[in-house]
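Heads up, there are several structures right after this.
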Structure P
Amino acid sequence: MGTASRPADGTLTLAELKEFASFPASTQRYIRRSLDVGLERHDAIELWSRDIVESASINAQTRVYERLPEIRALIPDDSGLAEVERFLAPLITLSAFDLGQERIDSFGAYRFLYERLLGAHVRPWLPSAFCAAAALPHLHPERRRMLLQSLSEAAATAAGWSSREPHFYPDWVEKVDTHGASG
């Protein structure tokens with residue numbers, strides 16, 4: 001019985017891969033770097049830092065992402081309002097940091113990153129956190145407009161969300177020297 005779901009898993013993973021490939025290169029790079037920081041996969045500074053400014057950005061991101069375990073533990077089980085403030089406040093702060101880095105340019109890229117950082121159960125909460133963070137005054141008005149317009153009506157008004165965990169987690173890829181390869 002377990003093999004019956006494998007073709008569907010492969011199809012869904014391929015869809016995730018295609019979605020990631022549709023993002024601009026700078027967004028792809030930021031998502032991979034963020035996953036390294038947030039999931040503690042690699043030494044992000046050693047792997048991603050190209051200069052002192054990027055090192056400082058990664059250090060700041062590491063400090064902000066220290067709240068990820070707390071946020072994961074606070075994801076409400078339902079749409080009840082009892083836990084919303086405790087959960088959404090740190091999620092909005094984290095989201096505001098990432099949107100302020102100017103590498104996440106759409107709700108789709110934001111959702112892609114955050115469902116990997118926090119898990120599938122965060123999906124129902126992402127449109128509201130994204131809208132709140134994208135509307136904050138630390139972003140330039142044109143950037144706020146672009147971000148808010150990237151949230152489709154379908155995403156904003158979805159009646160339900162999948163609880164399926166993502167399968168594709170983009171990672172660092174070493175460059176291959178094609179000039180030195182023998183044919």
Structure Q
Amino acid sequence: MSNIILVTGGARSGKSNFAESLCIKQNNKTAYIATSIPFDDEMKNRVKKHQESRPKEWKTYEIYKDIYSIVEELDNNHDTVIMDCVTLMVNNLMFTYGIEVDKATSQELDELEEYIKEQIKKLMEAIKKTNLYFVIVSNEVGMGIVPENKLSRIYADFVGRANQLIAKYSDEVYLVVSGIPMKVK
């Protein structure tokens with residue numbers, strides 16, 4: 001039976017460190033799903049720091065789309081999985097979908113959000129069929145002011161609803177603030 005844990009928090013809250021510590025405590029074969037696309041020097045530096053912080057024996061999978069398609073392989077070869085992070089996955093799905101998000105119609109945005117939700121539902125349903133200890137990291141993006149620009153508002157809405165969907169499927173949910181994890185569910 002799977003165990004799904006969602007770890008959320010603000011930027012630099014310590015959520016990735018906490019999520020990694022949960023996986024290290026499992027002391028077994030761990031897979032790391034990296035959802036980022038390092039497109040500039042800043043992002044490449046962030047990726048490098050994340051790589052250096054985690055155990056060398058963890059196998060990394062770089063994927064942000066159709067993650068559900070590798071869950072069976074993960075279940076066959078690993079006991080623990082960490083996916084970092086939902087916000088980058090949503091970002092990448094938004095910008096590879098094939099529309100100009102900030103100029104899209106309401107119908108196009110609804111279709112895009114449904115596509116993102118389907119990606120998440122398929123992933124969560126695939127995980128539920130395994131014996132994996134699966135830790136998912138996400139940012140809590142809706143705790144500040146509503147962004148002025150349309151694209152940022154759309155993104156915050158999509159991520160917020162993605163987090164809600166993942167939390168619904170999760171066995172445990174943690175909110176990390178200033179490096180301190182608080183169990184929410």
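What follows is calculated from the coordinates using simple rules that are stated; it is not laboratory data. Bear in mind that the values here come from a model prediction, so they are computed numbers and not experimental data. Cβ atoms are built from the backbone, for glycine too; each structure is taken alone.
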#### Entry: Origin of the value 13.9, where Kirkwood radius over Cα pairs in Å, for residues 59-162 alone was derived from one of P, Q
P
### Query
Thinking only about distance in nm of label points 7 Å out along Cα→Cβ at positions 43 and 139, which of P, Q has the largest value?
P
### Message
As an exercise: relative contact order in percent (Cα under 8 Å, 6 or more apart), calculated from one structure in P, Q, equals 24. Which structure is it?
### Response
P
#### Entry: With distance in nm of label points 7 Å out along Cα→Cβ at positions 91 and 131 derived as 1.3, matching label from P, Q
P
### Message
Starting from the value -18000: which structure in P, Q was helix-only ellipticity at 222 nm (-39500 (n - 2.57) for each DSSP H run of 4 or more, over all residues; to 500) calculated from?
### Response
P
#### Entry: Label whose coordinates, when log10 I(q)/I(0) by the Debye sum over Cα atoms at q = 0.09, 0.11, 0.12 Å⁻¹ is calculated, return -0.35, -0.52, -0.62 (choices P, Q)
P
